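Take a look at the structures below.
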Structure P
Amino acid sequence: MLVEGLDHVELLLPAERITEAAKAFGDLLCIPFPAPELREEHKILCSASYEAGIVLTSPVSAESPLMAELESKGSEPGGAGPIVWRVNSIDAVREHARKLGVGIAFEAQGKDASRMLYLSPEDCCGYMPSFVERPGVPNPVQPPLGALVSGLNRIEFLTPAEVARDVAAFYEQLLQTQIPMDHMPEHNVLSGVSWEAGFEVYAPGSGESVLNQHLAQKGARGAIGPIVWNVPDIEMLKQRARELGHDFQYEFKTDNYHQVCLRPETLFGYMATFCTGHRLSD
């Protein structure tokens, strides 16, 4: 597989909402988020918690390469920017992308000697897959003591049913993984998961699926659904969410798996989701 795992997802927000969002995510996950800082070299304002797997981002200039992403997704709540995977070699990713005919949007160098490469959304089904190489940094970064989550489980790509299999096939090639698609009648969705890469492609299973409403709200290209974290104690997480006034979208459990999802209206349009136990079967 090309990647070592999911590193973080960048959530796009207007600049005036980043401070509020950083506090909300930090309070919910019990992981501190720093005050937003201006990164002049990239023309963005951001608050990053790699322990939580979340970077809150807003471009502050038309010169920022993320401005087009904000304009296309950020006007509606729940917009996502780059989805970032950890890799051993940015050079290998660049060569692989070129062989597939995928354009490179831009590259960046971090203060910690990290290197990042961002691919063109036009070539990647509306998403901006990105990759980070961080020499000497543990993979993944461990959450601090007292955190209610133990790391990202997956990010869910929300797509129209007619293109879901094409999206899965593209990312199978790009990430060199397997994403077997299947219809799940009990949930009325079409779904395929790469647990190793930490992401899922899912789509409405029929015209009656509740996902059609989410697609109508978020648009047909580059939309994300739930951001899923692993949690050691889901009941403690649920108690924390209630104390903070969050509402629950759904909850389901089996003998060895338990998942709960918060309503997006209480968290800036994002569907924060938490799971514990054995992962769902492919």
Structure Q
Amino acid sequence: MKDALMVFRGALRCFRRFPCCILPLLLAWCGYAAVTLWLRFGADLSRYTAGQTLALAFGIYFLFSLLFGIACLILLELLQQLEHGRKPSLLRAVRDTLVRDLGKAFPILLVWAALWFLLALLDALLSPRDRKEKESFSPKAAVGVLTGAGRRPSLLRAGLAAAAKALRMFAFLVLPAVAWEDLGPVASVKKGVRTLRSQTGAFLAAYGLTELFALVVLLPPALLYALDDCLTLSLPDGLWWGLLLYVALASSLTFLVEQLYVAQLYLRALRQERGLKMSAPSPLDTLCPPPAVRRKG
């Protein structure tokens, strides 16, 4: 647990030193939020057949996995630049991601999307029904949708959400093999599985700490939404717009910490595999594969 806390503090330190690292994930989250809000407030799914609805849903989850996958690959490329002593270049990171990484990562993101879609389908079929009345868009309603405060809680729903998070963190654990070692999709997944086996305790600690972090940073808007619903406080729209911006930043920071955290676990396993001495996790502000495996460029 001590090592886990060191890694967690290192992830936050990396964000403070290089705030540009959050930009790809912030843009990805904005795309995710836009599609989610469109589905909730603008889309009319009643005109589609069941098969068309399922196809649309899978396409949306594939879009989500693609957005977050590309954002994480860009982040990993930025960290590679920093370790090589270069000034961080977002354009170069985007180019390397699209030219060198995305083709190898594409099958991984496709499988992630399929499993994520299956979990969402189980949620839709088995969890308690949410309110079905059509609701017009408002910043308050958007905060409720994006924080999950407007959904009916259940143990099954919580379990499926936990499984979706574990799946996401495993995908994040696999991506460094693509970005840092130029491995193909099958080799990257195998490397991720080996890393997970060798770092099982640390991965579980990473899961718990990042979940606690997400709970802390997203609790204020969710709590305010619940209070406003119960007490009919009629808080001004300006406050809700501000909270919506806060949710965007807080959610993006949560994903950033998850990716940095599991990338550090990957680095630690990689150093152990290469026989390099590492007495404790290094701060994430210097996160990069060791010199023996650095990619030229």
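Read the figures in this text as sums done on the coordinates, not as results from a lab. No experiment lies behind these values; they were computed from the predicted model shown. Cβ atoms are built from the backbone, for glycine too; each structure is taken alone.
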The value -26000 for helix-only ellipticity at 222 nm (-39500 (n - 2.57) for each DSSP H run of 4 or more, over all residues; to 500), derived from one of P, Q, belongs to structure Q
Re P(r) over Cα pairs in 5 Å bins from 0, in percent: value 1, 6, 12, 18, 20, 19, 14, 8, 2, 0, 0 computed from one entry in P, Q; matching entry is structure P
Value 21.1, calculated as mean count of other Cβ atoms within 10 Å over residues 45-52 from one of P, Q, is from structure P
Matching 1.00 (FRET efficiency 1/(1 + (r/R0)^6) of positions 181 and 205 (r between Cβ atoms, R0 = 25 Å, to 0.05), computed) against labels P, Q points to structure P
Ranked by relative contact order in percent (Cα under 8 Å, 6 or more apart), the structure on top of P, Q with the greatest value is Q
semi-axes √(5λ) of the Cα gyration tensor in Å, for residues 125-244 alone gets 37, 16, 14 when computed on, of labels P, Q, structure Q
